[in-house]
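Before anything else, here is the set of structures, which you'll find just below.
Derivation of every value follows stated rules applied to the coordinates shown; laboratory data play no part. Everything quoted here is computed from the prediction, not taken from an experiment. Cβ atoms are built from the backbone, for glycine too; each structure is taken alone.
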Structure 1
Amino acid sequence: MQVRSETKWKRDQQGKWIRVEKQAPPGVTAPESHPKALQIPGVTYRVRTGINVSVLAAKSAFAVIAGGSAVNVIRDPKVKPLQFSTSSNVNGIYIGQSTLLVALAAGKVSELETATGKVRNLSPDLGGIPVGQPAPTSEGWLINLDSGAVVALSQKLSPKWRFIPPGGTYGFQPAICVGRGVYVPGESTLYRLDAASGLVNWSAEIGERGGITPTVTAGLVIAAATGGGITCLDAATGKRRWNIGVDVTGSASWTGIATAGIQLVLASQQGDVVCINRESGRLLWVRTGIGRVIFPPIGDVKHGCAVVFVQDTDAGILAEVLGLDLRSGRTLWRARVGNLDVAPILTGDRLWIASSTGTLYAFDYG
């Protein structure tokens, strides 16, 4: 039986990640740390739309992009996209079975027919500006407002309840709904609400500047905060399972958390990517100095990689997409694209990327 070397990570006095490794017992071979590269995605097609893309949604083999009030539904690169305009600027889109749920800057949510763009339903004014992608719940829809409030709507887009984190929020990170639980990140507290009633089931302190969308997987909630490190909670009770403190992570400004089987991948604006065992909280590997990571990473278990997006417009560095090996963190593949204003999306074997200048890329694995 092979046994891994026991690897631990910590920050040195200059704030850099260093590895503290305890060698495996004599006669025991550690697994190869740099496995062969897996499949590399290639550009299947690109579509130039001519709009400044600020919203991207994708489902299966088609994508929807928006900029201002202009919306393009793209199903085939050889066919002209369906183009229509909404009543105000678009802040988020969710693709349903035959409709699009659209968050409008005018303070409302609209349900549109995907095939025509015709309005099927419209919510009343929500008392704030909807931001981010609407999220489906068992009862209807979850809408995040720019004020930090969360509003639940029925299937017919009627407001059901509203929640505002008592301690305020740090920046904007959308709440999520998993099963019958709604998880709302506050400034230093994470709240779990009942999706039907909006009542608080539990709350847990996660550290200052904790306004990052958590990840819920296998009955666990993973949260990250600049002032509290990385915390794992029981999804049903909010009880802490493990924590990687700031003495290890430093003052990282986390951009997101991805799940990849039993692994968790987190990325920071400082250019760090860390991989963690979700059950034990053990750090498996760390990549540093890859550049400013601007969007949450994507865990792609099928192809054995974590997909991260690096961009630094202040330094004149164009966006680069990296595929990091889930087993070692080494770079498997990379691709250059134009600057991004919206997070890419993975659907099955296809990675959708929309540049801010209006080009939609579809990267498919070979």
Structure 2
Amino acid sequence: MALADTVTFRRLSELHPDPNNPRLRHEQRGQLSEDDLLVFIDENYEAETVAESIARYGFFGSEPLVICEEEGRWIVLEGNRRLTALLGLARPELRERFGKPTLWNELASRREITLELEVPVVVAEERADADALIGFRHISGVMDWKPLQRAQFIAYLVDERGKLFLEVGDTVGLEEDAVRMLYRNQSVIQGARDLGHPEIADASERRFGTFTAALNRNGIREFMGVRTSNRVRERTPQLEPDKLEAFAELSSWLYGVNGIDKVIRETRNLTELAEVLREPAALEELRRTRDLAAAYALTPGPPKRLLRQLAIAVGNLRSVANSADLLVGQARTDELVEQLSELTDRIVAETRQGESDLDEPD
């Protein structure tokens, strides 16, 4: 089992896209027609950018496709986006189905590509021989995949190739903990799809970065019943059926649903949401109002944040005090010192009043 160590050539007409491409969702693999698969690649992976390069510079022999013979056909294991670009430029009826047919026709007019084109290829004896090359090129190499695509490829290696996380890490060039994390996040999404809620899965795939950032927060993982990465095991469900409703709620807060706005506006809101999900009264308020700020006010979080701000302010003021003589005679010194005095008196009064309230008997 190996990749050939020399580049050979095959006519473009002999090459076929991979119906079991790891970047396809599980239920799509082997189910799309060849042209439907090419359209899918164009729609989701910007094949026109490759076509633009080919139209301008030609197809470089230094970038061979990796192919494997399966059932008498040459299947492209690595290079499906380049194959889509070549076929789109060669076949007018295909590019008419692409997302930007006018652009594709203009690119095709710039450089003639025919189905007789001799395409450089490297032959793999079997599919598994290409795994390491694909992993290193797209996960730790120069042609970096987006996080979702990395996670899908990792899930493919674990679930369909039967590999261990440690083996996958060696294959793709990632630490085992990162492999576990990406596998878990992809498997949670697939779990929602398997349980009959593709809309939740689709939303999480479209915003996979936000979803991953959310699961990095302890409170959100606990709400979802999701394991920490060190407790994730190969080929085990990562979403329990009784947590599907929690996933639906989280999805609505992260992305919005049915015309209702999301409650997460920026990354720091995820930390606030995690605190809310750990506090029953705060969670009830979020469900009732969808007002994250109001819900967060019911958690222990605000005092911690205010103390941190107060500590920073004291540190800054201490630095100013050490050089206060430099402020003498400056235009705004008196105004700012007066504001500082008023604010300090107010903080002292408020905190001391709070202490006396706590001391009062019930």
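When distance in nm of label points 7 Å out along Cα→Cβ at positions 114 and 322 is calculated for each of 1, 2, the greatest value falls to 2. Ranked by FRET efficiency 1/(1 + (r/R0)^6) of positions 194 and 274 (r between Cβ atoms, R0 = 30 Å, to 0.05), structures 1, 2 are topped by 2, which has the highest value.
Suppose helix-only ellipticity at 222 nm (-39500 (n - 2.57) for each DSSP H run of 4 or more, over all residues; to 500) works out to -17500; of 1, 2, which structure was it derived from? Matching structure: 2.
With percent of Cα pairs over 35 Å apart coming out at 26, pick the structure among 1, 2 it was computed from. Among 1, 2, the structure yielding 26 for percent of Cα pairs over 35 Å apart is 1.
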